[in-house]
Every structure is written in structure tokens, then in C-alpha cells.
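Readers should treat all values here as calculations from the given coordinates under stated rules, not as data from a laboratory. The model shown is predicted, which means the values in this text are computed figures rather than measured ones. Cβ atoms are built from the backbone, for glycine too; each structure is taken alone.
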Structure P
Amino acid sequence: MQYRKFGNTDLLVSEVGFGCWAIGGAASVGSIAIGWGETDDKVSQHALLTAKDAGINFFDTADFYGLGHAETLLGQTFGNSDQVLIASKVGQKSVNNERIEIDYSKQYIIEACEKSLQRLKRDTIDFHQLHVARLSHLQQGECIEAMQLLQQQGKIRYWGISLITFDPFPEADFMFDHSFGDGFQLVFNIINQRALPIILRAGEAGFGVIARMPLQFGLLTGKMSAASQFPPDDHRSRRLVPELITATQEILHDKVMPLTEKYQTNLAGLALSFILSFPEVSVVIPGIRTPEQVAGNTAHLVKLEEADTQYLASLYKESWQPVMQLMEKIG
């Protein structure tokens, strides 16, 4: 495992981290699935320990994942160990298990952080994030004040924002312009490269970068087909429609697969390696829920030639725009 400095902080993070959304289990709010289907907590904990043994030291979760269950599992597995770095998020909540509500008030963020610390069984959260806060919340200011206070109190070491998927620029610009926070989490993968300008600017400004959705909900593994089905309690059931899977598979087969042969890797390994070919990226966080997936996300990394990185980057405008438009339509 290789390690990278997280921006200008003193955090040294494994270049491959552990995305904890899936281990939160099959949670729903009202009729909306917010998880990845049923999970086995024993398997999840085995995956967490296997990841640590493989050199992964960065675990990214949120208080909304499994409505707190993912944080609870991390707490039961690692507790207050200083051998792992924990990133979490705040701002989304379930109201009476009937509807999703966002709350970026100062009081709520402080109270929610205390509850996260209790579930995580930790004295401090290494990197705490505003969970897709919008520009209006940042401008209002309470969420900024809350994070700064929590940092002063030692409840969090560093903080930043998890940016929204399709238009991350207004919030990123606000954070850059005011020098708020220490890092960003954003969507970046072979298909969705929209946030690349933010990544490059973050590198220059000393912000850490967490790249999420590196495999685009599994689309970039090449293991799906138009016949793939997901249970109703898996959020992908409403997102990965046959038309999207088919369009993605065609481009992967024609434009991307030849590189897997060149580098003797698989599609997932190539997808992760593309992201890590940008030195401004601190850590990439594939979603993991089994020990086998730990190996799958760490054993096939390769060092891409600059020309191949640029080629994959060029496909964003040349090939992936129809797929991006469809993803944005679906939401």
C-alpha cells in the first residue's frame, strides 16, 4: 500500500481507502432506499479488519449511512485506535423515518458530532465533512461556525465538505475563496470527470481530495449487463437502469478494455489507477463490504503512462457525455 499526504494536514492516508456506505445495511427512509441492500455485520467487520491488514488506514463513513449503523460498526471494530483514520459526515437526517431532511444549523451539527463520536467510540474524528451542503448553507454561516468550534474543541481534527455530484463548483469556489476547511470529497471517475478542475485547484491550494464513486456504483467493474437487477432496498435499483448499463458497457468494450490488456489488469484496477494517476488526489474510496472486495480494490493497481491517462481523460468529452446526461437525468 502506498500513502499520500492529505493536503496541508498532517494526515498520511492510504491511497486506497474504505468507503463505508454499503456496510450501513439496507436502511430506508419512508419508501426511499438509502443503502445497498442487506449486509451481514460479521462479514462487514471481517472486511474492515482485512482492509486494515492490507494497509488501508482511511475509512470514510457518515452518520446517515445505515442511519448510524456504519459508524457503530466502525466503533465496534476499531474503537479509539490511532492506527486508523476516520472521516465522517453530517447534515442529513431522517425525520420519524418518514422523510429525509437536511440540517446545517450550528446546534444540530454540534449535537450530531457528539452522537457520531459515541457511535465511533472515538475522542475525535480525523476529517469531518458537511454532507453535500449547498452554497446557501455555507453563506448562512452556521455550519462553518460549528465546524470551526468543533475543531477548536478537539472533537474533529480537520474538516471540509462532501460536494454534490453534478454541479460541485459553487460550493468548492466558496471554500477556496474563503480558505475554509482542509479538504474536499467529490465524485471523480473515468465516466464523471466534471470535478477535475476542482482537483487541480485543490492541489495548488493545499486541500486534501477524497475521490468517491470511483467505480460509479459498480458500472466500471464491467460485471453488469442490461439484465442486472437490484433489490428494492438497494439504491441502485432506481439508478442503474438497463439503458445506462448498456451505454456504459459499449464504451468500456470499445474504448477502455484494450488498456486492461496492455497493463494486465482488470477494469476496476484500471479505473482506480486512472484516478490515482492524478497526484492531487489524496485517497480514492471504493465502496467495500466483503474481504474479497478489499483484495479486488487493492491488488490490481498499475502505474499508467501519461499518454494513457490523457487518453482516458479525453474520453470524458469525446465519449461519455451521453452517459453523463442520462445519469444526471436519473439523479
Structure Q
Amino acid sequence: MGRIELLPRDYHSYKANLHSHTTCSDGRFTPGQAKEHYKKNGYSIVAFTDHNIFLDHSDLNDGEFLALAGLEVDTDSFVYGKKNEFNQTCHLCAIARDPACALPVFRAESYTGEAIRAKIDEFHQAGYLVNYNHPAWSCEGPDEFLGYGGFDGLEIYNYSCEVSNNNGDSHNEYAMALRMLRRPIRCIAADDNHQSRGCEDDSCGGWVVFKAPELSYPAIIQAYDEMRFYASTGPEILESYIEGGKLVVECSPVRRAHVTTQMIDPVYCGFSQDNSLTHIEVNLEKVPEAARFLWVQLTDGQGRKAWMNPYYLTRDKG
């Protein structure tokens, strides 16, 4: 088997926020202010996903910045039918594959698995990719979100939920989805920034980094489809590939590295007391035959995380 590039070093790295709000819904930045704020903080891409309204901000594009067009739709139990004594909600970020061809789609108006599955299908048919947002904040359990059908990605980390409600970490929900759904699910960290939470700034705390040959709408959508990106709250992944029967990851200095499968225990656990771990190798021959995927997770000395998308082993097509 030849070399398989997962995160190619030779490609450019483009930092992106895939979940954001502006004055077009309930944020405090105008789209132009959001662009300048994120560019100043090292970002190349922002997906504008205001609530229940699709807007194309391609006028903001330049050689160093790309605006992805999308929206966030919310179906709330307290509006469309409570099932419990507490409120629940399902939020989906839909990002247009080609903003010039995207058709208008509106939120589901019934808080049921059937209605939300149908809405995800409608988004796909209308030319969008769909990320399922902040399950921990949404108070949804696996009996709910595992039945939502074919969403493309799931937010493992939502910075705004973390700083405002202390529940932006959805690691367990993401791991459950990988185990149970038996298909590729993209791993998303995002801000969901509003600049209006009354706690602390909710921007630039969770992001993804795309590896692509150029900063263009088609190249970034292709990188999303091919899972050529990683999610992070701090650590950088410089490259990752499979060659000579080994999974290799090169990263910024971290304290711990875990490579897991659908099983309880990791197939690799690396530790550096002085936070200097930068190279990871996993011998694929030592991975259990029953393993369906390998999922790389990094933690630096400050507790910040980075997550790769799962690599599905060829013996199970996933």
C-alpha cells in the first residue's frame, strides 16, 4: 500500500469558524466586523450561519478570506412539543456547497426524529452539507440524535456554550455517534459566536483547520468532503499520513496523545511529562482486527484539545 495522505503537509492550512452569528440574527458583529475580527486572529474562513436566514456574503471574499454561506436552523421542544419537563432543542448548521445554486430551506416545525431526519434530507437535496450542533447544550441524548439520519458532521466542541453554560464539550456524544452509526462523521469545533453572552468573549475558542491546495469555495468544500481537516482548541496538527503499515501524526508539542477505536481502551496512548510530544506512530498490525476506525486526539499542557477526523480501516468500509 502506498502513502495515504490524511492531512498533507504540502497543502496550505486554513483556519475556519464553521458556526457564527452576526447582526443579521442575534450577534453583535456586522458581517464586515466579523471578517476583520477573525482575519486579525489568524482565520481565513468564516461560515456565516445566522439563525433561520440564508445570506451570501461573498462580497467579503478576498485573496486572504473566504465567506461560506449558510444558516442555522433551530427546532425547539418548548415551541414545537416538549417531551420532558426540561427544554430540549435540535440545531443544525447547513452550509451551501455552492451559494449561487443553494435553494431556500426552513427549519423543521415539529420536534420529532422523523421531522428532523426529513429536514436533513431536504438540506442535502438542496445542495448543503449539514453539521449537528452542540448536543450537550441541547440536552439531547443518544436516543434522539442517533436517529437524526445523515448529518455530515457533529460539533465535538462549541466555545460559546462552554463559556456561557459550561456545557460546550460534546466529546462523549461524538464518540457515541462514531460507535453506533458506523459511518464517517466529521469532527467539528466551532465558536457559535454572538459577542453578547454577558460572560466573556465567545470567539476564537474552537475551530477547524482545512488542508487544501488553495483558498477557494470548491477547494474547501472538497476538503470537508474528504475529511482533510482537524478540529482544535489549541494544538496544531502539521501533517498526518499512513505509510509502511503505520499511522503517523506530526503535531505541535502536546502532553498526551490518544488513538482510539470504537472500543473502550485506546490502541495508542502517548505521554510527555514536559509537554514535548510531537511525533506519533501507530503500527497498524497491532490494531485489533475488529477495529473499524482510528481516531486521533491530542491534549496539550494547558488542557487544550485537537481531534482528527476518524480514519476508517480498509477492512471495514464503514
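So helix-only ellipticity at 222 nm (-39500 (n - 2.57) for each DSSP H run of 4 or more, over all residues; to 500), computed for just one structure, reads -12000; which one of P, Q is that?
Label of the source structure: P.
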- [ ] For relative contact order in percent (Cα under 8 Å, 6 or more apart), the calculated result is 16, so let me know which of P, Q that is.
- [x] Q
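Looking at structures P, Q, which one was FRET efficiency 1/(1 + (r/R0)^6) of positions 167 and 303 (r between Cβ atoms, R0 = 35 Å, to 0.05) calculated from, given that it came out as 1.00?
Label of the originating structure: Q.
Between structures P, Q, where is mean count of other Cβ atoms within 10 Å over residues 95-102 highest?
On the way: P: 11.1; Q: 17.2.
That would be structure Q.
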- [ ] Tell me which of P, Q gives 2.9 when you compute distance in nm of label points 7 Å out along Cα→Cβ at positions 23 and 127.
- [x] Q
Open item on the list: Can you rank P, Q by distance in nm of label points 7 Å out along Cα→Cβ at positions 15 and 175 and just name the one with the largest value?
Closed with: Q
